[in-house]
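Novice: Following are the structures in question.
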Structure I
Amino acid sequence: MTEFICKSLAETQMAAKYFSQFAKPGQCFALFGNLGYGKTTFSKYLVQFLNNSAEEVVSPTFSIVQIYDSEIAEIWHVDCHRLKSEEEFYELGLEEAFQNYITIIEWPEIIQHLLPTDSIKIKFQLQGETRKISWSSPSLG
């Protein structure tokens, strides 16, 4: 487990830039943390680094999934917060993204055992005004 300590949005942006180098078709970034801890902000920065455009990145809270283009592969930004079961995940066809696209999943707890084994699991914690972003992944060591 390694970590970033972020005291500003610029530092959160740099953390996202770090993770962008690991993006490839089939790569899953699973984002864990409480409401307001920076998962969506981090996701927006990560998408912007991957698609190299000024395209507006919106939270998938209500749509459940937002899809963006990139030169590497499509990016599927998924929010599982409103899902009631893993069956809903399958009904929406979201597991397709694990094999073909870059996935960024907020609130992955309900589908945690469905995540690919090489997922990069990123945990967001708040310590006063500071955000701690830590991660684990078999592929990153």
Structure II
Amino acid sequence: MNPARHLLLAATMLIVNDSAVIAKIAALHDAYERALVANDIPALNGFFWDSPHTVRYGVNEHLYGAEAIAAYRQGNTPAFTERKLLRRTILSLGPEVASVMSEISQKIAGQPRHCRQSQVWIHQPGAGWKIVAAHVSNALTVPPASG
């Protein structure tokens, strides 16, 4: 291989699961979960990118843009109790992109539910880490434990 091309490839190689990025995203996700349980609307809105390009799919809603997400939060109190994070997988792709995939146990209207939550986080100069896309869904059944 051409030595110059090899240097270019080495300089542009994607660093996967950098420990500093993983730690930062884990701390942010923990803070997001605390804000969600407390229904801290300003904090929840602050986690999302303030852009019309931000998307959040909930169990019963499809929200496009930060304004729609904020309006939804303002008009809806979470209906869950006993929320517990069962599993979380964080993937970082370079220093500015990460995803969080979570399995959550909670009760909704007194009924046990197993939910899934996914988030895509982007680091932006001056704004820090923000969620640019999120999805929440209920599992039809509780999956068996896996490794």
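Novice: Which of the displayed structures (I, II) returns the greatest value of distance in nm of label points 7 Å out along Cα→Cβ at positions 95 and 111 on calculation?
Specialist: Numbers: I: 1.0; II: 4.8.
Max of distance in nm of label points 7 Å out along Cα→Cβ at positions 95 and 111: II.
Novice: A value of 3.1 was computed for distance in nm of label points 7 Å out along Cα→Cβ at positions 15 and 103; which of I, II is the source structure?
Specialist: II
Novice: Comparing I, II, where is relative contact order in percent (Cα under 8 Å, 6 or more apart) highest?
Specialist: Details: I: 36; II: 21.
By relative contact order in percent (Cα under 8 Å, 6 or more apart), the leading structure of I, II is I.
Novice: Also: When percent of Cα pairs over 27 Å apart is compared over structures I, II, which one is greatest? All intermediate terms of the calculation are to be shown ahead of the outcome.
Specialist: On the way: I: 12; II: 28.
Structure II comes out on top.
Novice: Then there's this: Thinking of I, II, which structure, once helix-only ellipticity at 222 nm (-39500 (n - 2.57) for each DSSP H run of 4 or more, over all residues; to 500) is computed, gives back -7000? It would help to have the intermediate numbers written out before the result.
Specialist: Working: I: -7000; II: -10000.
This value belongs to structure I.
Every number here is computed from the coordinates shown, using simple stated rules; none is lab data. Given the structure is predicted, the values throughout are model-derived calculations rather than measurements. Cβ atoms are built from the backbone, for glycine too; each structure is taken alone.
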